[in-house]
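Just below sit the structures, each encoded as structure tokens.
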Structure P
């Protein structure tokens, strides 16, 4: 596997999105550095994300929405989760449950396996139905 596309804990957004499998992160040009990275090259939706800007997260220094947030899961997170489950077969709420249950290190390790192309070993993109490198269907 190409080591430039490795999932690390810092790529897991507060909402449970694995930014390591996002098209913005995986693309070669104008690469996004993930939700926790700087805003340069981020898609508009990510830059203006209500969840990322949540005052409850900031005020309480919470890493993930599921960590002691009294509004968890908020309407915004439920809607985002529904859209990703429907369009891409991935659930932020399930990710957050797994992080809580197994810890971030085990979650990242399982994500590295889950999103690995069976043909070339490169990371798959959640936003595409085939590998960006070799074209193998996921």
Structure Q
């Protein structure tokens, strides 16, 4: 039983593969992407993705630009920024743009799964609120 569907965007293919295998043992399905644009495309194609793990340092479109575009198109997506090149400024910028949290590479798998679970729960809470608001709106329209 898969508990979380994760989009992992990182240009280091061996890292994505290794983390994917470890997360699969914890019932987390990983959808891999190796560039910001590929990640955006996969998020557009698969609405069942709950959380995004996004590397900050990538060639071409970096993680901050990817996050900016992702939040514009998918505001409910919960994004955890991941980097081996963290700076305080980058962390602040990511959080201002709507990132759920921030982790340093390499991270402990338990820390990652704890943050993934919290992000998945927040994603579900947002979806529940949207459904509740939609239901109220529909009931209001029927009452007219």
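Values quoted throughout were computed directly from the atomic coordinates according to the rules given, and no laboratory measurement underlies them. All figures in this text were calculated on a predicted structure; none of them were measured in a lab. Cβ atoms are built from the backbone, for glycine too; each structure is taken alone.
Points worth noting:
- Which of P, Q leads on distance in nm of label points 7 Å out along Cα→Cβ at positions 44 and 68, largest value: P
- Origin of the derived value -10000 (helix-only ellipticity at 222 nm (-39500 (n - 2.57) for each DSSP H run of 4 or more, over all residues; to 500); candidates P, Q): P
- Which of P, Q yields 25 [relative contact order in percent (Cα under 8 Å, 6 or more apart), calculated]: P
- If you line up P, Q by mean count of other Cβ atoms within 10 Å over residues 20-27, the top spot, with the largest value, goes to P.
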